[in-house]
Structure 1
């Protein structure tokens, strides 16, 4: 049997998409297709979990959902509520969804209580850092950008290698990429500021921004700032991250039988 991996999706209000599809008043659950494709290529069954407002405080409901899966992927998306890291709305802050933030944090906390393997990507990576008490830079791409690297590189294809990575030794990513020279795409305008307590930095960009984190004391908890799911179909090196995640999930599942 293929391992089942939960991917959280998020609610898009009707004013964002309803008019486009002539479905005014209808809301949507959304997650980009690349996550499912990458996990499928790595040998897993993707299971998409919608945001369910009526169950947002129902821990038993969420737990039963988590009982059905073997691992969790937290995907990219909108900015995170700065109140979660003791900050406040500032210039260049993008759209936020506090409801989504708290929903995904609840899922994450419960998944960790259940020792589920976890992979956080872009926004998911940032959410992991916040859960561990870290903080974010609200914007790194505005007029006062700290770097010349275009971290929000919307002008190039999704699989385009925007910058190289420095992979730190003795980390999960060092084992995943096994000496490969790694270059990644870049679609974020926020970045990790303070690294959360207990997290280890596993990769950095040439300008020093954190691109990878992990918890060495948790069975499998890895976060990456770039979007490997957008690159996996064209770059076997990036697919290796999903293969590593799925292989760990498979092994953990066998040991727990």
Structure 2
């Protein structure tokens, strides 16, 4: 008999999550993989007492990952249908799913099961990994932020993009501890931040980039130069850079494209 069981131990699912990442056709977005999915509720999929897969659901009721082990994939449609059927799983309230086009099996199940969807995020990789940038741009003198600068970096991000302060405290604190948050200061003022997040367990050939530019410094080509700086830093670490941005962020998309990135994959939002 198949059933779902919630677990608070990600360690229990570690092997399955590794298999899940390895089956992707392109690197998965770091924020979704190590951020959003890590904070979601995880459930084991069991047949009798044997663990045959898992899925995770965020607090808004959206599936973020779904996986069955080799030898059990023929049961995917049956199990996925049972999962999203509210009368069969009343304790799991689902409003839809997020899935990237690099997660083909999960994506196919979502296409079969949900009637409405839209592009949420564009995922990028360098068109030519051997190049630092297709344009001749000088890098910027960005330096790793230190613990004493945490409050300044948090205030900057709150003003620049409206990110929640409480979340930023933990997120930026961790990045600073790992020396993965960089700042660009002009005359003592923080103008931009850049992130170069390294993967520890999966996708260890890649680094996930991010950037924020002050509102009054946008539209001057600064974002592209920041990306050129981060690309150089990533390649010095022996990694390949990836990044993403929301579909509606046209300014960021232009800067990312100018820095030599292309977007072949998307994160899709499905709704019931």
Structure 3
């Protein structure tokens, strides 16, 4: 697999009064084309700040960032053309139908009316949203809302899609349905950068995982290799055990079914 995202020495600090607080302190990451890359860490670890820098929403203080061979500092507009981003709060217009929202987003990316309609139709079908195409978000279930958010994030056919805690608040059935959609996107060639607090989710979906704590990456590897590294004879460690050992914090979200 070829490299699609690379960071070296990524840094970002915030000033609070006279104090400077390092939120991200020398992060090195490497993500490969076609994988689901899980990005984990406790609250306050620096994940959101890192994600905002990678999606060009926040300027780093220092470090190198390359996405699809584009330099973050010199070519941020090129990076925006090749990424998709689904935030925790989503991006759907509460006053527009799913069809209207997707057409608008496609047009903003410069597609013609015909191209926009074709792309919207494809995404509605791919994500099982055809039945709600002409309805407004107030009538959607939680799972439908998140699938629409993903459709909006996919409108420009991104090479890499950033998903920020996409299943938070969903019931178990809707969560598993969304997992299936994420896997389909990966199988179609989209690289997924996934942040989540659910250890079960990270374990089920991720090809590789990075765990961040106190502004730094403390561990990277496949879920299986990370669990095997701390398993004892006859006892298989869980990903939550790995998380606890390397951050010193128990992840309560792992217990949410």
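Each value in this text was obtained by applying a stated rule to the coordinates, not by laboratory testing. Bear in mind that the values here come from a model prediction, so they are computed numbers and not experimental data. Cβ atoms are built from the backbone, for glycine too; each structure is taken alone.
Could you figure out which one of 1, 2, 3 the value 3.8 for distance in nm of label points 7 Å out along Cα→Cβ at positions 66 and 90 was computed from?
Value 3.8 for distance in nm of label points 7 Å out along Cα→Cβ at positions 66 and 90 corresponds to 3 out of 1, 2, 3.
Quick check on the output: 3.7 is distance in nm of label points 7 Å out along Cα→Cβ at positions 50 and 186, derived from one of 1, 2, 3. Which one produced it?
1
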